[in-house]
1. Please compute distance in nm of label points 7 Å out along Cα→Cβ at positions 18 and 114 for structures I, II and give me the label with the greatest value.
2. Comparing I, II, where is relative contact order in percent (Cα under 8 Å, 6 or more apart) highest?
3. Of the structures labelled I, II, which one yields -500 when helix-only ellipticity at 222 nm (-39500 (n - 2.57) for each DSSP H run of 4 or more, over all residues; to 500) is computed from its coordinates?
4. Work out which structure the value 1.5 belongs to, where distance in nm of label points 7 Å out along Cα→Cβ at positions 74 and 90 was derived from one of I, II.
5. Taking FRET efficiency 1/(1 + (r/R0)^6) of positions 122 and 162 (r between Cβ atoms, R0 = 35 Å, to 0.05) as the quantity of interest, name the structure among I, II where it is greatest.
6. Between structures I, II, where is mean count of other Cβ atoms within 10 Å over residues 34-41 highest?
7. P(r) over Cα pairs in 5 Å bins from 0, in percent was computed and gave 1, 7, 14, 14, 13, 12, 11, 10, 8, 5, 3, 1, 0, 0; which structure, I, II, did it come from?
Structure I
Amino acid sequence: MKKNDLRNLYLEKRKKLSVEKIEKLSIDICNQIFEHFDLNGSTLSLYLPIKSKNEVNTFHIWEKAARLESIISVPKSNFETHELTHIQLTSKDQLIINKYGIPEPIYGNEIKINELKFIFIPLIAIDHKGNRVGYGKGFYDRFLSKCNKDCLFIGLNLFENIDVIDDINNYDIALNYCVTPTQVLKFPIIYHNK
């Protein structure tokens, strides 16, 4: 299937999930992360959920990582340049919901790309090679193309992976891992641009 068809299909599937189901799946994903990855003291990027899109509730990950003294940054979107900057999140008081429904920090220390070790990435669908379907604006592909080669790209998915995405292009950046409520999928070694 093509990205746009997959986007429509999986957004519709998400709509059918209850708040309680999303919360349970989000906790399961959080538990999988901390069983498989050592985030202790690491610097990471963690997207925050768009509630209207029924995304994984990543606040569970933020709370647990903060207790491990991780430095947690949250992406802030520039919709003119389609670029992301990363701001350290130490309190929910830093957050506002922007006009697209995305929780973003309004103040805080900027974290540089080369400081990040783990990047947790939103997705709508992912295939068995680690190619993802996002919302189609290219924010994450632009950002990931600038990351260090030893940085781990980890997608979070409420559903299991699909076989193949038919219209992958040269700008699409594949992920290293995907965490679902039941497993952690590792994809073939990926060499990033740097």
Structure II
Amino acid sequence: MYNASELKVWKKFLMEDTPYEVLTYAQKVVGRGWSIITVKCKNLLSWGIVTKTFSDKDNFPPADIVTQSYDYLYNDGESYFFMNRESYEQVELPLERLDGAELFLTEGDKVMLQEFNGQAINIALEPSCILVVEDTPPGEKWDTATGWRKPATCITGLVVQVPLFVNIWDKIKVDTRTREYQSRA
């Protein structure tokens, strides 16, 4: 069981038999040894975001979320399909469940899906991924030393600001949390 004061950012817990993930955490000491905890958390089943206030005496069970290895197969525009690497079972996730992760997926990628009660609920991305630049305006040779940036569209549709020396078909490393260019790959 988690005490409410242990609900730090990224911690997953159960509230009313539904898994939640903590997005923000604030604690205010009221006096006489007790405090009020305010958390903003995301419902991992409906993707709704709620703000809740708890006493430091409230307790919550941890969410039993299992991470499994899958291969990304394909998408049909509305759903994304994955195959379990051990059982070869296929899983379908609707586009809205991916929460922007689809911009980092290319066919054949190895991904980690989070499951709750045997049902895939979310995709866990690596901190960075390698994407191929599909379109970007040309940069000038003399521009390589400056810090200027230009937009680059990757094959997944993600648009990233890159240095001027990046060209079409270059492979770039992108941070999946901030969606920023890190380096050439």
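1. I
2. Checked I, II; max of relative contact order in percent (Cα under 8 Å, 6 or more apart) sits with I.
3. Traced to structure II.
4. Values: I: 1.5; II: 0.8.
This value belongs to structure I.
5. Values: I: 1.00; II: 0.75.
Top value of FRET efficiency 1/(1 + (r/R0)^6) of positions 122 and 162 (r between Cβ atoms, R0 = 35 Å, to 0.05), among I, II, belongs to structure I.
6. Looking at the calculated values, the largest one is II.
7. Going through each structure in turn, the value belongs to II.
Computed from the coordinates by the stated procedures, all read-outs in this text should not be read as laboratory data. Predicted, not measured: the structure shown is a model, and the values here were computed from it. Cβ atoms are built from the backbone, for glycine too; each structure is taken alone.
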